[in-house]
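Following this line, the structures themselves.
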Structure P
Amino acid sequence: MRSFNHAYIDGKFVAVHGSEVLPILNPSTEDPICNVTLASRRDAVLAIEAAHRAQQWFGRTSKVERIEMLRRLSTAVLSNSDQIRDSATEEYGGVLTRTRWVSEYVSQCFSNAALTLEGYQLTRSVGAATVVMEPVGVAALIAPWNSVAGTICSKLASAIAAGCASVIKPSEISPLQTHVLTEALHTAGLPDGVFNVVVGRGHDVGDELSTHPAVAKISFTGSTLTGKIIARAGIDTMKRVSLALTGKSASILLDDADLEIVIPQVINAAFMNNGQACIAGTRLLVPQARLDDVISAVRACVGALQTGDPLDPNTFLGPLVNRSQYERVQTFIRRGLEQGARIVIGGEGHPEGLNRGYFVKPTVFANVSSSMDIAREEIFGPVLSIMTYDNEDEAVQIANGTAYGLQAYVFSKNNERGVRIATRLEAGSVLVNRFSPELLAPFGGVKQSGLGREFGVFGLESFLEAKSIVV
């Protein structure tokens, strides 16, 4: 069995100083995959110091130099796309259609950043001043287990484009994906210290990144609870903070929507990444007059989905990442029933024939009200709540009636009508008649779904500070 006991610091794989060993299981079979020795606070300090040394010269590099680095990174990860894809399938159960897309997306992150930087003015005139956009400094990039390669590469691409040396902290339950990706990034041959990777727990490695005075910027993707802890920890050193946090996205189906076309998109939006996605459209808002037709269409669509082996190209839903996540989803399904919701399809327990592994039944509830936990909290599994409205104003009110505002979806035969609804929704992104994003457009949340934006120009500027020089 494989064992990982190293960090990537100053351009080298080095043994960690931590002693905690964490076993990692295959979520499809519950068989052991590997062991990981977690890094300690000391390892985090060494990584920060390496990034700080690199920052002294990296922050002064030219656009041309950084664009060349980004292109090398793009080529490196694309050359290792098969390994990146397979590690995600093995370690967290991502289905092939998803992991194949991610393995190509990680390359696009770097090429998009190069394109953005190429057209960006780092120096401009504003009245009598010359405004220079400078790198903010050493950046801590903290990534979740549900999108390891994609999140790391999107953050790292913007950081490098801006001229920020980085320390990356992936989730401690993702050592295999982290190792494969780090080896791929290493082959790009970037100078030592430009990026460093430390796999450890939040209470020591994460805390050190959040409090160390040499770290100027934190970019975190994960839960709202953890994001608040990071923001509070960073305030003493006035760290710049970008937070992409919890979502509870609504999909609004308008009364003119063609169910045959829309329902498969709705289900894709709800159950993407085995339901383990912050942008999942887990609240489906439908006109009361169309409820019965929608329920029939959703039941038929979900009933036809294949759940099982993520290596099978026909599989739509794989397992959840671990037993803890499996039990969390079961708890929410029980809570939905206790609070009066009605199961349309699915329910508690494993799907038939899948008693081993962390597989759950794709579950849809009807008769859901906004006060129920399944409509208020992020479940992070394939659970969809159908809610009804009588008019557009009520649909908007229900959609906005949450503490979160990461993403939303609107489905209508009329794009203009969909856009009109989109302008009224409290969400950082709204997708009209689609469930795939625009990767150059800004991404991030409002309310308790986060602070700041990623991707494209907005992602680049989140790692830059403006300096005004007036003669």
Structure Q
Amino acid sequence: MKGQQTPRIRIEPERSGTDGTGAAMLMQAYGYTLDEWQRLVIDCWLGKDEAGQYTVTSAGLSVGRQNGKSEALLARCFYGLVVNGEKVLFSSHQVRSVKAMFRRLVNMFTDKKHPEITKEVKQIRYGIGEESIELNNGGTIQFMSRSRQAARGFDGISLVILDEAAEVTDEQIEAIMAVLSASSTGIRQIIYAGTPPYTGCAGEVFRRFRQTCIVSAGKGENKKNSWHEWSVAADSLKDIDIADKKLWYEANPALGYRLTEEFTEEEYKTLDALGFARERLGYWDKPAEAVTELAIDAELWDSCRSEEPKPDGKTAYGVKFTPDGSEVVLAGAIIPTGAKARITLLAVEPTGNGLTWLANWLNERYKEASVVVIDGKNGADVLIDKLKPAGGGAWAFKDSIIKPSAQNVITAAQGLINDLHESAVTWYSGQDELRESAITATKRPISGGWGFGGQTSAPIEAASLALWGCRISKRNPKKQMRIG
């Protein structure tokens, strides 16, 4: 069985031709063979009318993770830069998503196997927050993390890519639209791409554009918008049989190609019903009010930045599974004698890679750390079982593994906030992803208190749990470990 290559919802303006074939051929020359579904989407995005103008001004793509959305965006960017000389702004909510796309394009433009492209590069800027590529033909691409920047300093942009579109807010889209202007070739396009909004994220912009496309298409009034969506057709979660593998293949075009049924099986076992329906089956549930109050002031967080080497001292680890079960985050904390504590982000990995690597990593260090605190209903029990197998395991010491209660999570978050105010904790200045998580985390209501929330809160949650565990644990193994 293979994934469905045509979307359940397909809204496209009429076109006379397309540059999509050329974009696919260009990608093929550089080692990327686009899937049928990706070519279908690219054909639409690069569709032209009889006058040779692109027919799509605003486009939306909703497809589950690991299906190849990034390759479709990469193809659009690469063709726009090399052939059209477009001025592109690539924007994503998370820093690592921005860096990943930047690295992929840099690799293509610096590949010595293709000197015809490398000689077209005028300048590549690698500075944090200033990543960009400029070509001799006038084409440029600049990269922006929406959680860190507004759309300042970006002029004359003709193509905007909004990855992780569920996180786009009204304020952000207003700033971005202000820099979008038609180029000399008449190109002016904005692309929203992502998965359905989850409870607690912004979501309003992505939802509104989706609804606009569906309503206008229903009235026969769609002129310049496109929407491609791989999803299940359901009005509520109870209408979806998430165990039906036929639905898996209908909602995931890469299933049976690059996305395996075994991987999807693991997600099915790990995620709750709503998380699986949303992340893997493309289900759009009803919107919920977003939590917008930030938990940590950016200036406060930055005041605890440190360039000092990691200290030695009592050590603990924190593990946080994201609410949708798609990622697991590992953080560490050290409390030296008579000195400030240090928190460190150690790893962020897709749960699709399994948990054996994490269990092995922790099992190798059980004699060196006081405690490991593991939180998240989608994965915590599985990891704990791997750490404490039948017959006893590496983490068999009493209270060496803690699965925190809601009150523990509240205490950990507020304990970290207190330590920040009292300058009792530091973080290493090179950890951009930890910083991004800290300054964008919101206050998530929990049992009368609050913990950290938001799509990128897992790293700061893991760090707070590690620090909390380190402070309350009575164990302090003689052998110390270096992390950081």
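Out of P, Q, choose the structure whose coordinates give log10 I(q)/I(0) by the Debye sum over Cα atoms at q = 0.15, 0.17, 0.30 Å⁻¹, for residues 96-159 alone equal to -0.49, -0.62, -1.42 when calculated. That value comes from structure Q. To test your reading of the models, identify which of P, Q gives 16.8 for Kirkwood radius over Cα pairs in Å, for residues 296-439 alone when calculated. Only one of P, Q returns 16.8 for Kirkwood radius over Cα pairs in Å, for residues 296-439 alone, namely P. A value of 3.3 for distance in nm of label points 7 Å out along Cα→Cβ at positions 240 and 280, calculated from one of P, Q, originates in structure P.
Out of P, Q, which one gives 4.2 for distance in nm of label points 7 Å out along Cα→Cβ at positions 24 and 128 as computed from the coordinates? Checking each candidate, the match is Q.
For helix-only ellipticity at 222 nm (-39500 (n - 2.57) for each DSSP H run of 4 or more, over all residues; to 500), the calculated result is -12000, so let me know which of P, Q that is. The read-out was computed on structure P.
No value in this document is a laboratory result; all are computed from the given coordinates. Please read these numbers as outputs of a predicted model, since none were measured by experiment. Cβ atoms are built from the backbone, for glycine too; each structure is taken alone.
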